[in-house]
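S.K.: Some structures to go through are shown next.
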Structure 1
Amino acid sequence: MDKEVRKAFGKRLKRMRNQKRWTQKELAAMVDIGHSQFNKYEMGLHIPSLEKLIQLAELLDTTMDYLLVGNSNNGNNFHDIRLAKRFQELENFQAEDKEAVIRMLDGMIIKNRTHRIMTMDDNV
């Protein structure tokens, strides 16, 4: 990843950790990594794995998007960390199973949109 992106990530991570009043050692232990590895994150030398990034976002009550790119506009972010974890698991599915999940989600999205439209019509 770009050096500037890593540095900015490290600054956001440090700011969020300080807001919780945790030491580097405390937060490193919570995500099961060594203090020196965590220090490398805050120094902008490394970016954590997706698994560790999810854990950090959850512990720090923020989004992965905010930690990585500083986007505080939550319009396209996962607000529910459980969803993020499940979508991470979907990466391991076979192609046909992924497609089945996508079709199911598309159906639920259409159902939800239809319900919202019908509810809006009832309120008019």
Structure 2
Amino acid sequence: MNYPDTLKYSSSHEWIKVEGNKGIVGITFFAQKELGDIVFVELPEMGKSVKAKDACCVVESVKTASDIYSPVSGKITAINDKLDTNPELINEDCYGDGWIFEIEITDQSEISKLLSAQDYKNQYTK
């Protein structure tokens, strides 16, 4: 299982790549593996403001539908339109082409509350 050290992780299995006041968000390798083949993604609304831990979109797989939560508070500034026609990108490359949305972070202190790669691995991949 792959968990890049350059990312932060939430206990609800989202990752965020922080670049200044911007964050790119997706779901972890563990989450996409547990969900199985992803067949549909309901992307979040552009411009929507969310708080940390708010459900902001949905990923559907052959097994189930799962809410995706924002790891930090902010405003949705971009969505991965490729997922409309290729939701399987999440299974194929969850940390690259399978990203879900970008957020403008409004509270940088929330980042320190997220898990490191090692902490995430210790909790969820035993």
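Here, each number is a calculation from the coordinates, and none is a lab measurement. The structure presented is a predicted model; accordingly, all values stated were derived computationally and were not measured. Cβ atoms are built from the backbone, for glycine too; each structure is taken alone.
S.K.: Suppose distance in nm of label points 7 Å out along Cα→Cβ at positions 16 and 40 works out to 2.0; of 1, 2, which structure was it derived from?
M.R.: Value 2.0 for distance in nm of label points 7 Å out along Cα→Cβ at positions 16 and 40 corresponds to 1 out of 1, 2.
S.K.: Additional query: With P(r) over Cα pairs in 5 Å bins from 0, in percent, for residues 24-95 alone coming out at 3, 15, 25, 24, 16, 12, 4, 1, 0, pick the structure among 1, 2 it was computed from. Intermediate values should be presented prior to the final figure.
M.R.: Values: 1: 3, 15, 25, 24, 16, 12, 4, 1, 0; 2: 3, 18, 29, 26, 17, 7, 0.
Label of the source structure: 1.
S.K.: A value of 17.8 was derived for mean count of other Cβ atoms within 10 Å over residues 8-15; which structure in 1, 2 was it taken from?
M.R.: The structure behind it is 1.
S.K.: I would also like to ask the following. If distance in nm of label points 7 Å out along Cα→Cβ at positions 56 and 104 comes out at 3.2 when worked out from the coordinates, which of 1, 2 was used?
M.R.: On the way: 1: 3.2; 2: 1.3.
It traces back to 1.
S.K.: Ranked on relative contact order in percent (Cα under 8 Å, 6 or more apart), which label among 1, 2 comes first with the largest value?
M.R.: The structure with the largest value is 2.
S.K.: To which of 1, 2 does the computed value 35, 19, 13 (semi-axes √(5λ) of the Cα gyration tensor in Å) belong?
M.R.: Working: 1: 35, 19, 13; 2: 20, 18, 12.
It was calculated from structure 1.
S.K.: For the read-out helix-only ellipticity at 222 nm (-39500 (n - 2.57) for each DSSP H run of 4 or more, over all residues; to 500), a value of -4000 was computed from one structure; give its label from 1, 2.
M.R.: 2
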